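In the part that follows, the structures are each spelled out as structure tokens.
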Structure 1
Amino acid sequence: MDKLSIIFVLLLTILAVVAMAEGKESEEKEFTVCKEPRPQMCTREYRPACAKLEDGSMKTYSNGCTACTDSEVVGYYQGACEE
């Protein structure tokens, strides 16, 4: 192989590694901590939230606001909890 081909292959390899790393970062969900004072009213929209409770267990709520109305909830991730 000539030098140009080797450089091209190396560049493609680097781009592939960077793309894979970015894909993994986007898969990680952001944890939202419930703030005080807790909400007393929430909208009834359905945007599932996977809440982490004080005892470490996880529970799905209809949305993040509804999850934070529960005093046992520490915070939540967007999306339903995985089984």
Structure 2
Amino acid sequence: MNPNDTTAFITLVITIGVVSMFALLVRLRRHQSVGSADLKEISARLSHLEQAVDAISVETERIAEGQRFATKLLNERAGQPAKRE
């Protein structure tokens, strides 16, 4: 490969890279333009999602507490001798 071919190849690669980066930036800017109405809707949805996650965490804690209570009862029962009637 002679130096002219190498220079042409490097120039082509750099040109393709710059054009690709420019196209990517234009595409990203189009997708990032969000109106204030969209931001309010997103904020409301995130608020609802946060409330739902909080409710799920409370219910999960209640389930865990019930599990601990049942395990405690079973352990206490296992330590006692069986009742005979």
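A short reminder: the numbers here are calculations on the coordinates, not readings from a lab. These numbers were taken from a predicted model, which means no experiment stands behind them. Cβ atoms are built from the backbone, for glycine too; each structure is taken alone.
When FRET efficiency 1/(1 + (r/R0)^6) of positions 47 and 71 (r between Cβ atoms, R0 = 25 Å, to 0.05) is computed for each of 1, 2, which one produces 0.10? Corresponding structure: 2. Here the criterion is mean projected area of the Cα convex hull in nm², and among 1, 2 the highest value is seen for 2. Tell me which of 1, 2 gives -12500 when you compute helix-only ellipticity at 222 nm (-39500 (n - 2.57) for each DSSP H run of 4 or more, over all residues; to 500). So the calculation was done on 1.
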